[in-house]
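Laboratory data are not the source of any read-out in this text; all were calculated from the coordinates shown. Small disclaimer: the values here were computed from a predicted structure and weren't measured. Cβ atoms are built from the backbone, for glycine too; each structure is taken alone.
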Structure I
Amino acid sequence: MTNFANGRTSLLTTLSIGIITYILFYGYFHNVAFVYGADAENILAPLFFDISRSIHRYGLLAGMYDPGQVGGLSLWNTPYFHPLYPLYFNWLGSDTSILDTMTRLRMVNLVHLAIYASGSYFLCRAVGARHWLSVVAGLSAPWFPALHSLLNWPQILASFAWIPWVIGCQLLLYRNSPPSSRIVTILGLAMSFSLLVYAQPAQNMVLAIIGSAIVWVYMAASSIRHGEQEQKRLFFQSTISLAIAGAFALLVCGNYLLSVVVYMSKAIRWLGDHGTIIDQQKMPLSALREHALHWPDIVALISYRTEHTVVIGNLYLGAPLLLCALLLRSRCKNDPVVIALLSSALCAILFCFSAFAPILQWIPIANKVRELNWWSCYAVAVMIPLGSYGLQKLLDSKENTPSTSPGRNLLPFNLFGLGLVATVALLVLDKARAVDLLIACLSFAIILACCAYRFPSKWASSLACAAIVVLSTLAPALAYPRYPLSVSLLNQQDHILARNEAKEIASRITDGNSFRFAVSTDIQNYKNVSVTLANQDLRGIRGDISPQEYDKFRLLFFPTQAVADLYGVKYEILPSSKSLPSDISIDRDVSVRTNIRALPRVFFVQGGAKIVDSPIESLLNASSLDTWSFFVAQIDLPRNFDFSSYGKGNPTLIFPDVEKDTPVDIRVSLRSGAPGLLVLNEDPAARWRARLDGKSVEPIRINGFQTAFPVATAGQHQLEIRRPTHLFE
């Protein structure tokens, strides 16, 4: 077991590894496209930009809701990421343009590469590797292709960077550590898991949970099988510690996790050619297999090829590290913690393959990861420390007794001799590059020399181990494609033109905060144009966000004319080729059409509201443009609320005097002749609250995704509506 007695040295080493990694990757990716691609530049960056700008203008919590996308996008309960995860640096509110946001996302990637490197060092030490070998393994870990496959998704990399910390803390809890260290480890586990969740509570959380579960099951089986009272006591103690850490984590992020689960229960996910899944439908096998490896791809473990990066993940580890990790099964028989971790890594490797899709489809939680190759990220993150420790065990083996004959220690010598032959044969069959063959031969040559001669000191064996770990990273590192900044989509001519067009459109729309826009699907890249307009402080009705709430998608993504009117879609951006003489011409390609029937952001309705089972279905079936429709579900009404006075007769609309209208607060003056509902054309998920004549009023969800405040009496009224903007208010 690793000795962490010198906590100061370990802390300084951890920080040093992180700093060195940051500097190395900063230089490696200088003037190179580091964060690029449609997801990062067309979806994530515009959303991060809106969040940063809202925080700068209105306060920290203002970034939790984006009025510019999908009819109002609440980030309180979505699985994309949590805007207030501290290492996204949204709280700085520093972005003045989308290009500033891209620069910040580069920094986010660099920070989390550093966190991952430090975590890999920590995991190596928790497994049992010596200090300097762990340092080399930590510095080498971010260079493996599995991690590089995440670079285009900063939120995914941010989440994954905490996995080595989560697993390392658990290993320490399974060891017989002193009470003081155990308390620190429990808090460390709770904190690292919570940060993983807030960074992105999706696939990486599944990897961490399933990997941890496999370790726990193996430890439970081991304690039962051996039947020793002390081992059972240690396992029980460890389980209690894990439960306490879990309880702490739930206190920190449980409410967010629960809201994400509720959101996903009502969401739609797009699966490309495999259709969609809605609510709790099971992932189809064809979708699971689309991003999976096949048995001939087993060579991906020892041969780096870009085609083995299937969307996310790459199984490359290198033959020496792979063989040394597998040898731990025989060399660590008395260390169930190491074998348990090895078992979880081997399961993750198997999960990458299409043949295991039917099994994964039926495993709860695990079946949420569509891209099976994603499991390779967990496998590599765990196998690097295990392979490094296996090298150490091999070179420190007592079997390596002094000898003048290189053939004295035949078992490991022969084993790795066969490994060399097999590796070279596989690489040749896989048509690997010459440099890959050279690196593999050099790595095995070092191991064979180590098997033949005993090193005089642990320093020498650690140096040999370090050389093999570094060599394992060279093959992919030398082959990584690096692209100039010009490949960035934001630097492409069509994106520059789209931003300029968006500025021109925004300059023509003077009431953009009161009404919404929609971009015609006849516009090329209409999704990108939608988010670009949202970055100009305009309120849109669409957005290329996945997963989305299914009902909101059905209602608003391609709305009927009646729904578009109700939700305030006053402006439609369409090609000039389809424009009318009354449309506003922006340039030779784009025009803007105005819809005079669109309702504003705030209006008052007297009578006509109906209680129905499903407001969404009722609105979708409402084809008449002559009568406004207002529907409420019984479940959305406050308890013991008398709704009868709000449903009498036909609806009558009154437009109150708007004295203040910002994205975060509205103040209106209203004179009504009867009870009615003041409707705010914003999603209730933004947590709107109101005061009517100085008294708090409970909001009601109406028409699916609008917020209504009941005004129970006729007369003159003052209403102030706002959403949270600061932590303490």
Structure II
Amino acid sequence: MGLLGRLKLQLRSSQFHKRRRLNGNRFAVAPAFEGLEVRSLLSGTALGGLVFNKVDQVQINHWQVNEGARVVNGTAHFFGTDVTTGHAKAVEFSVNPDGTFGDTLDYLDWASVYEEQNPGADSYSGAGGFYLDADGNRVYVLEGASSADKTSYEAYLAKGNQLTLISSRPGSQTKVLGVANNGVIALGDSLQIGLVYSESGGLINLTGITGEVRNAKGIALNGNLIGGYFYQDNAEDNSQLFGSDGEKVTTINIEDGWSLQTIERIESTSTGLVGTSIAFDPNGELVDVIVNFVSEGDGYRVVPQPTQAFTRGSLRDILAVQGKALFIVDDPAVPNDATLRIVGSTSSVTIADLIGQSGYTDLEVNEMTLDESGRYILMQGYGHTASGTQSWVASLSVDPEVPAKPVPNFQNIPFKNGVESLVSWDAVDGAASYVVQINNLTTRTVERKVTVSVPELPVTLADAGSYAIWVQAVGATGKASPWSDATRFTVVPRPPAISYDTDTFRWTDIGASQYDLWVNNQSGQRVVNQQTSATSFTASLPPGTYTAWVKPDAQAWSTPYRFVVYHNAIAVDPLTTLDETPVITWAGAANGNYDVFVSLKGQSAEVFRQTVTVNSVELPAMARGVYTVWARQLFADGSFSSWGTGATLDIADRPVLSLTGSTLSWTSHVAAANYELWVSTDTTTGRIAVDPTFVSGTSLDLSSLTGLSSGNFRVWVRAVSDGSAGLFETSRWGLSKSFSV
């Protein structure tokens, strides 16, 4: 079996164990001034000018995450070694845009070459990170033992199920020390030889002065600088920087009194490069220390930060966030002392305070990384509980305590007085609220000053004139940004709203001293041209279509108001009938043109519509019910009458009953031969035989009924046809009337 076949990639899907999301306690970080106390606020703890808020936290299978972390395409990746199996390990899970965690995607697991050849053997393998190749594929960088005594390690690339050996030094332990985003990999080995690898450049030895022994210890995220050390007899300062081509950067000058042994992690901030180093301080004590890289000539002067030197082995990770450098300090000999700090300040906040103790007796932090937006820190660590050791990943939002100056990109600024506009602007990172101020530049007064929680504000300005608007962002701790630049705008008077009714034009009074009224007919001829100080004008217009405008004072004309003057409405004859195809008639010339419209009563949907040339129309077979019928006359010049109120068409529906004294009356139905009565007691509907049962007219004296004893009764009436074709046999029963005998 070949080398690539021996190293088998094992992928195992899993789910998060117990999930805890805590959106409560908020913590902040204050400006980075020497000796500044940590300040507890309602919104958190202030340190270094940043505000931290816990967003989410999850538990993952416990293993040693100590090789790197990265978020790509909405997925977080943490790398290291399973402390139980000795396998290389990675966990990958989704990170939502709001910093919360989605479901776990995969745990990835790789055994060493030696264990693949000797299943169950004690061995070691580690995952150092990954990068995306030119095709967007994930390439994992692994290290693994190739001998029983673990004296030989080899480095590999894993792309899908394809494995590529990139470093093999028999008898040497090759370690992955860092993987940059661009695929540059820093390697070191037990022979103290430093190496750089990339798919395009292959494996390159770090180079320097003849006789030096060179090694790599860390790499910048963009891969352009590699931190490490060299060794020479009688050389006090061994730290060194190398380029991605393996060439040593111009010799760096070390701050007096310090002896830097190695440059490890490197981060780029808004003020320059920051890193970590193992060094002898001026007292000769070996410590971990934060260092700044100051450009000097063709190289750098490395400046240790004396107030940020710590017990050897306690400086865990450093991360550039929003132009600043954050780092973790955790002395392994002291329980629960892990703290988050910021370069340039001696203040700190404990990790236990940031993420919550959550039942842990000790909290350790391994790695930090940023999501792709740069706003959320993903922090991985572990803690000791009564049942054992548990690994976790927490998400923290990071916002400036003092938000940035807003960009005055205002949208929907009002331009007419009295009209509401929803003014909006670009959101500012870290803003908990906004203060908006609008000044009336014409009157030199503050029109509005209001605080809102979202980047929008409904605004209605009563007066026309010149205005200016500003916005200020306020952070969670109450600190405000500078005001945005002013945006000037002009509010013009709202055009008058025009109406025409009963021969009179009317428009809204906007305070003008004079109004011009202009009216055109459908042909574009001006029919009204009037100037007045009033807000109405009487003008009788013949039927037709018109357009009107009003211009207040010397301002612009209003928007056009289009309206129609109708001929008088036509009176349609109401009809109550048993005929399925009734004939509708109306007043008007027998040879005119008419538009007829029928709908169910109370509805607007068309049941029948037709244009006819006489003043009547026979409807097609209709369903039983109550309808409304309209007709309007159409004139040769294109004008027409109004629809009017319409007339009721009752087709075999209920007669309308009325009772005056003992006389019962009801509405008549065309085509009714007679009307049928139904009488019952007032407590039942059972029919009582009475005489007469059928009546030819539309009224009856109930006292003339026979067949009734004294008591209280109810009576119904319906129309009955003679059964001819095209007629409904009966109408519906009318609503009952009560009477006594």
Checklist entry - With distance in nm of label points 7 Å out along Cα→Cβ at positions 54 and 478 derived from the coordinates and found to be 2.4, which of I, II does the value describe? => result II
Checklist outcome for this item: Ranked by mean count of other Cβ atoms within 10 Å over residues 510-517, the structure on top of I, II with the greatest value is I
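When distance in nm of label points 7 Å out along Cα→Cβ at positions 254 and 678 is calculated, the result is 11.3; to which of the structures I, II does this value belong? Please list the in-between numbers first.
Numbers: I: 3.7; II: 11.3.
So the calculation was done on II.
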Checklist entry - From which structure (I, II) was distance in nm of label points 7 Å out along Cα→Cβ at positions 502 and 614 calculated, if the value obtained is 3.4? => result I
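So helix-only ellipticity at 222 nm (-39500 (n - 2.57) for each DSSP H run of 4 or more, over all residues; to 500), computed for just one structure, reads -500; which one of I, II is that? Intermediate values should be presented prior to the final figure.
Working: I: -15000; II: -500.
Matching structure: II.
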Next on the checklist: Given a value of 14 for relative contact order in percent (Cα under 8 Å, 6 or more apart), calculated from one of I, II, which structure does it belong to?
Outcome noted: I
Checklist outcome for this item: The highest value of Cα Rg over 2.2 N^0.38 Å among the shown structures I, II is in II
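So P(r) over Cα pairs in 10 Å bins from 0, in percent, for residues 198-629 alone, computed for just one structure, reads 4, 15, 19, 20, 16, 12, 8, 4, 1, 0; which one of I, II is that? Could the numbers behind the result be given before it?
Values: I: 4, 15, 19, 20, 16, 12, 8, 4, 1, 0; II: 4, 13, 14, 13, 11, 9, 8, 8, 9, 7, 3, 1, 0.
The structure behind it is I.
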